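Please find the structures below.
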Structure I
Amino acid sequence: MIKQRKLGTGGLCVSAMGLGCMGMSTAYGAADESESIATLHRALELGITFFDTAEQYGPYENEALLGRAFKGRRHDVVLATKFGFKIENGVTTGITSELGHIRQAVEGSLRRLGTDYIDLLYQHRVDPTVPIEEVVGVIADLVREGKVRYLGLSEAGIANIRKAHAVHPIAALQSEYSLWERNLEADILPTLRELGIGLVPFSPLGRGFLSGSAQRAENYPASDFRHLDPRLQGENFDANMRAAQAVKDIAAAKNVTPGQIALAWVLHQGEDIVPIPGTKRRTYLEQNIAAANITLSAEETSALEQALRQTAGERYSKERMAWVDR
């Protein structure tokens, strides 16, 4: 069984690895509800307690899926969800943390998840038009009402992390972090540790690049999140494939998969870090969980970090980068 870790200083205990559920609702190709639910149930059997979703995933479909999957098992799971995108006619058209919208979004999430409380509620993206102190004030009221247990931020920068934490304790920051994307190391991660905030890395496998399954962007359908990924395009793809060879080499030497090496590296970065690799299939789930038992030597760690010290290309398209608070 996988060990537990703490996020923040308020007592939120979760499995040392969570499960990112976005891909179960069409973001990475066609959905298969029966396999997705089987994967969620298998995760519980293997000790995963921490499940990550958002109103935007689907939109709305992913929360409803988790609600169906965990009906009657609510107290076995820690549910994290997010608000903060403007969704119109089933399409994400921007970001919003308009104060009246927050309560509306939370009520919708509670209904779809089939629960009367959310364990960890994130602001999905910082809305520059609404002071984050006011946003956190509204969520703090929801904590007092028992509808939310802990607060989180996603892709927030240092200034807003500090402002938010001064209003109400923040348990976790969710952001991309992996061998493939290490922008947090210079400033964000030290700030989190100073304040006692946990880190929940999404895409710890680099959207398939570190596991060896990534293809060129143009090979994915337009509906797939990776179709517009700059790192999977042209010369960037070629350069990143060469860099990722180091992961494959160490994996081969240890007789494990490249994805397991990439996850082991993230898990080795600190007890305050809980990655949430996403998958919608039991096979990959089981591979991911096995990474918790892999030990990396100092030499192996150094070789990985040297090879992947600079990834080619921006991590999002210009439109998506505009929503990142950096």
Structure II
Amino acid sequence: MTMCFIIGIAVVLYIGYRIYQHFFPTPDIDPRGKYVLISGCDTGFGHGLAIELDKQGFNVFAGVYLQDNIISLQNQLSSNATVFQLDITNQDDIDAAFELVNGKTKVLHALVNNAGIIDGHFIDWTSIETMRKVMDVNYFGHVAMTKKFLPLLIAKRDSRVINVCSAAGFLAVAGMSSYSASKYALESFSDCLRREMFHWGLKVSIIEPGFMRTPLIERLVKPYPEFLTSLSNDVQERWGEEYLKGWHDKMEQNQLTKLADDPLKVVQVIQNAVMNSKPFIRYRPGMQSPLIFLPISILPAWIADSILRKLM
């Protein structure tokens, strides 16, 4: 009874706090003269964020993976923005990006670690090479970028690092082991960074969306022939075509991906993390992350397992 009372009070206080934040938001900073570096600006969140921050008056450094995307994005930005090729798994690219940024400013207001990929299926179906590739991009690439640009970030107080994680970083579901492992790693790295750099005044925000309508989600389920050829012969024999085809068909009809949310909601919360004088530690944009995945993540494991089997 006492525990229920404490939980009830905590819920009421939390709701009251969020209502207060809604009606009395903290002010935004002045973007003039401030520099922001964003990775993964080819499409999706990074692309939209680069455009929005440029409109607000920030000096944007937008890293794109494909050389062909430089001109198309540059045409959408002002002359204050710089678009350049960046592979965050390539140390030479990271070093070149540092020289580019350091040549224009000695102070970086924000680093947005946004680049990411999704690949792999069940653990038994996914090669070690694929798991390493996902971890290299989604985790080690962001670690390398953060360590490289940390001197420019702590040159002033109230700079910030924004790491685009995922609800998969606090709730692991079947079929997404490589992606989820990389996001769990980035979550823990973010928490350590925030606690270690507190005395330098560095703010660290973590973005935890659910499924969003981006090119990343569109590539989540490959055509069945392509999916089948990605599996080794022994995996196909072990699991059987009937199971593999049934799993693939169900993934194509998965309601969570079909009801994926508007990616603009993610762009908006990243923008808030960049601009607000007191950014949140965690943002959970959309409906799925705060209302579905977060409640499931705090349930007893056996109950969460049962729910996830039905959802996925």
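Every read-out reported here was derived from the displayed coordinates using simple, explicitly stated rules and does not represent laboratory data. Computed from a prediction, not measured in an experiment: that's the story for all the values here. Cβ atoms are built from the backbone, for glycine too; each structure is taken alone.
Using Cα Rg over 2.2 N^0.38 Å as the calculated read-out, with 0.94 as its value, let me know the right label among I, II.
Here the read-out was taken from I.
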Q: Figure out for me which of the structures I, II the number 3.5 belongs to, where distance in nm of label points 7 Å out along Cα→Cβ at positions 102 and 126 was derived from the coordinates.
A: II
Q: Using helix-only ellipticity at 222 nm (-39500 (n - 2.57) for each DSSP H run of 4 or more, over all residues; to 500) as the calculated read-out, with -15000 as its value, let me know the right label among I, II.
A: II
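Could you figure out which one of I, II the value 4, 18, 21, 16, 13, 10, 8, 6, 3, 1 for P(r) over Cα pairs in 5 Å bins from 0, in percent, for residues 118-165 alone was computed from? Numbers along the way, then the final one.
Numbers: I: 5, 23, 34, 24, 12, 3; II: 4, 18, 21, 16, 13, 10, 8, 6, 3, 1.
So the calculation was done on II.
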Q.
Given a value of 5.0 for distance in nm of label points 7 Å out along Cα→Cβ at positions 222 and 302, calculated from one of I, II, which structure does it belong to?
A. I
